[in-house]
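The structures come next, written out as structure tokens.
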Structure 1
Amino acid sequence: MKNKVIHIHREDIEARAEEYFIKGSGLTRPGAKFDKMRSRAAAIREEIRDRVQIRCLVSYFEKPPVSEGCLRIQGVDFLCPPFGLLETEQVKGAYGYLITGGDYYLEEREIMDQLLADIWGTAYVDAGRDALRDQLVEDYQLRFPELAESLCLSDSFGPGYYGMKTRDTIKLLSLLEGDSIGVTCRESGVMVPLKSCTGIYLVTDSAAPLPDLECETCLGNTGNCQLCNVRRQE
């Protein structure tokens, strides 16, 4: 699998997108005020529905070496503290991915409408990433039919999460040739369109010491992973 383009159909992720929107917007409280906000959010969703075009770009890399917190993919190094917990033999493969959801900007509209459209855009991209991950689970199980039960697919590692530098977005987009689905990257690491995300999924032994989701926004260094209370409570 080399820079494969995958289209995620909006109809397949509507329910997941709604769950992400509710979580991101916090519009769960009772009362007339929040009823009005929910109605407004529903109207914005209808307005942007035709703009939802989730496109993914995926490449598979076999047995990338891992050493001292560094994952090397085709000669490109990605530093991330949790990688320091892994041994090369525990990593069977890696999927580099890029997802973009399009543009949800509403011209000449109130700030609240813009905000709701932005939250919906993020929700659809997050739901699309979940759907992509489901497909990657099926893919690695086909790649390793005899080992499938003893392997797992990690949560996504990526720029800005688990201590990986934001500017590593540039490295990932270079590996994946992001411009093939219309995604570019500024020097700061910010992607355009803004509703885009990129990262790495690892195929590892089930017993590999992968980090907890609580670690996703951790600012610690590699050494801290060995002492962290999150890991000690597992």
Structure 2
Amino acid sequence: MIQFEHVVKRFGDTKVLDDISFVIETGQFVVLIGPSGCGKVGLNDTYAIAVLPETAEKYHLKQCSDLAAVASKLTFGGESHFFAEEFTDRFWSFIEYYGIDFAASSSIDLNLKYTALANGNFDVTDVFATDGLNRKYNLVILEDDKAFFPECNGAIVVRAGLFEDYEETVPNLRAVLEMLTGNISNEDMIRLTYAVDVEEKAPSDVAYAFLVEKGLLDSAA
């Protein structure tokens, strides 16, 4: 546990933290979003561990902890960034935390990872929870049953002074942006990224259709 009391932080003349006190429990990750943030939009694009359906069925995999008993029969492949040792939410910390000892592990280019998994070059990989390619390859996302991976919540953050700069021309800018708070789920984002990355639709068209669907934008706009 780490306890912070009466923290003050400035960047030049701008005070970003003013007498803040809080506690971070063991295993927690804390992010502070200041007054120029508009809240979480709802999605959690954290790391996740995935396998093909046939692998999940063969080895009865539903949770990350299920890997421990069969890891000696499985190989792991992931992009180089997931093997970085300076982070505490990556491969080496993950296997230690869950007591997993894979038969082998290897790094692969991010652009080749999904194809390599589908071709059987390795059995287990890391993914981002909202990646549309998870849907394309029908991957089974293993439940992080011991809560190893920290949440990676999507949030709207704007530069300091933005709302003041547009106070006369767009006085409701903050309210408009806050309409997205809690309105984009993981399933929503998977669907959106699938439409862009797999179906090759224009991001602007996909975003527009989504906002209309959510009732946040007039279809005649």
Structure 3
Amino acid sequence: MFSNSSAGVFYSWFLPKAIVIFLIFPVLQYFTCLVACKLGDDSPEMQKRLTFNPLAHMDPLGTVLLLLSYIGWPKPLPINAANFYKVKNRRTGRLFVALAGPAGLLVFAFFFLFAANISGRYFSAIVSGVFQVTAEFSIYISLFSCIPIPGFAGEAIGEYFFPKFMNELAPYRTQICIGFILLISFAPRILTPIFVPIDKVAELIRWLLNGAASGILDLLTLPFRRYS
């Protein structure tokens, strides 16, 4: 049996990280791989990354860091933009691929908010809370993945909208990537100007998705409530 303190550590520290590792990262990676394959690159499928299996997407270092700190990452994807023969502009193809994972996470968040509404109304408030946390993490990681930082998932987004600026940063790609990881791990307050807008946008998206999920549930249960 868990003591109160150990249960608190589990629910506040390890459970959210397990949700990220076993649910959110696989969804993010799967939809990224799916769009890459649709555009003509079969590298993810050939390397068995077109799957929701979390073991296929675990990066040893990224997983350990996530368990010990506030940042982690899945295994890098084997995507080759040179194979995007179904789009005329490969830079556009890279943009679609970069946006696919975040978009998939927002869909994922919607379904978990829908499940949270069902559970909260008819079953368990605790389970509903877990669903809500999963949805919130999905939204935050979706937005975080769109930040145009060299070495991160949003790099292709930056290359599409700010090609000249990203080209100037390219020689320092590794240093910027490592520096950002160190800042998040040891001095996150420095990044407040980045995280505060993300928080505001995440709150808005959650409100919109939760409102849609609650409204759909109301419509689906309306015939039953009429006769209750």
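The numbers here are math on the coordinates, done by the rules we state, and not lab data. Just so you know, these numbers come straight off a predicted model, no measurement behind them. Cβ atoms are built from the backbone, for glycine too; each structure is taken alone.
For the structures shown (1, 2, 3), distance in nm of label points 7 Å out along Cα→Cβ at positions 24 and 136 is largest in 2. Supply the structure label, taken from 1, 2, 3, corresponding to helix-only ellipticity at 222 nm (-39500 (n - 2.57) for each DSSP H run of 4 or more, over all residues; to 500) with the calculated value -22000. It must be structure 3, since only it matches. When Cα Rg over 2.2 N^0.38 Å, for residues 48-143 alone is computed across structures 1, 2, 3, the figure 0.97 traces back to 2.
Here the criterion is relative contact order in percent (Cα under 8 Å, 6 or more apart), and among 1, 2, 3 the highest value is seen for 2.
Source structure of the calculated read-out (distance in nm of label points 7 Å out along Cα→Cβ at positions 80 and 200, 2.9) within 1, 2, 3: 2.
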